[in-house]
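Q: Right after this note come the structures.
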Structure I
Amino acid sequence: MADVSIKCPECQSESPLNAVYCMECGCKIEKVNENIYKKVKILAIIGIFIFLPLAIIAGLYLYTRPECRVKRKGMDYILISIAVWIFYLAIIIYASFAIH
């Protein structure tokens, strides 16, 4: 069964689905396309669990090589990958709280 009402982001009261403003407080009601958030979340999860571990593995491989310059590059890959990983996780956590 489809929703016939929408919640106001300010006062949480129910208004008709086609309402532009809240019936209670007058706040503008903006329609949110949940599908976009789901797609972004899926892409972020793919990035976190597939591509970033590959970058860390490449960094570990380079770090175990005997050449000093290559070791530094490997450590750079590892640190950048971990920083991006933390950034992605922060975005996912923030987005999950912002949607609800």
Structure II
Amino acid sequence: MLHALVPPHALGGVRRALERHAVLGMTIAEVRGPGTDGHRSVHRGAVVADDLVACLRVESIVHDDVVERVVDEVAAAVHPHGRLWVVPLDLVTRVRTGERGADAV
């Protein structure tokens, strides 16, 4: 399972990188977290420091034989921002059909 925290403007590049390797399914969520950019906003005329930066969390199941190439391409698409990590999946089940493993992806 590939997890990526990326800036919103990089989503198109992430999607293209996944599609090049036939990875079409993904979950995208808007999240906020501590960033290194030091964002400031104006609220009711006062400047407010906001240390939580908006970004997107993209999750996608990637087969082992292409995971290294996908990580490299996603990293190139979001450079120099973002975080990527891969977590092994022991079992995937599609609840509706009962399919398991690769058939459930």
Structure III
Amino acid sequence: MGNPFLLQACLRLNTEEIPKELELGREYTFSKEGHRLYQIKVPMDLRTTDWDFVARIIITQYTLGDNKTEGTYIPVKLFSEEERKIITKTYVSDEEVRSVLERLVE
């Protein structure tokens, strides 16, 4: 029996878990269910659970245990509302990726 880990390319949080006024360079905490692996001090997206783009962040540390992942992140780039909408539109969903891969197999 193994211990499942999820390798994460972004940090997705419920909208209510994201401060309304993020501050550049300020440290914030997060908690996620399950064991998740994040790159440390590598820029990544902060997104809502609906995949809406919020900011670019770095995760500074995290711990795993009791089937949860807890850590801290720092916003390194904040965007205007217009920039957020544009970046959100560029997201490629899992369904879009599957569709392309299925065509390759045919």
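Q: To which of I, II, III does the computed value 39 (relative contact order in percent (Cα under 8 Å, 6 or more apart)) belong?
A: Values: I: 16; II: 39; III: 26.
Only one of I, II, III returns 39 for relative contact order in percent (Cα under 8 Å, 6 or more apart), namely II.
Q: If you work out Cα Rg over 2.2 N^0.38 Å for I, II, III, which one comes out largest? Don't skip to the end; give the middle numbers.
A: Values: I: 1.74; II: 1.30; III: 1.19.
Going through I, II, III one by one, Cα Rg over 2.2 N^0.38 Å is largest in I.
Q: Where is distance in nm of label points 7 Å out along Cα→Cβ at positions 7 and 71 largest, in which of I, II, III?
A: Between I, II, III, the highest calculated value is found for I.
Just so you know, all these numbers are worked out from the coordinates, no wet-lab data involved. Owing to the predicted nature of the structure, the values given are computational and were not obtained by experimental measurement. Cβ atoms are built from the backbone, for glycine too; each structure is taken alone.
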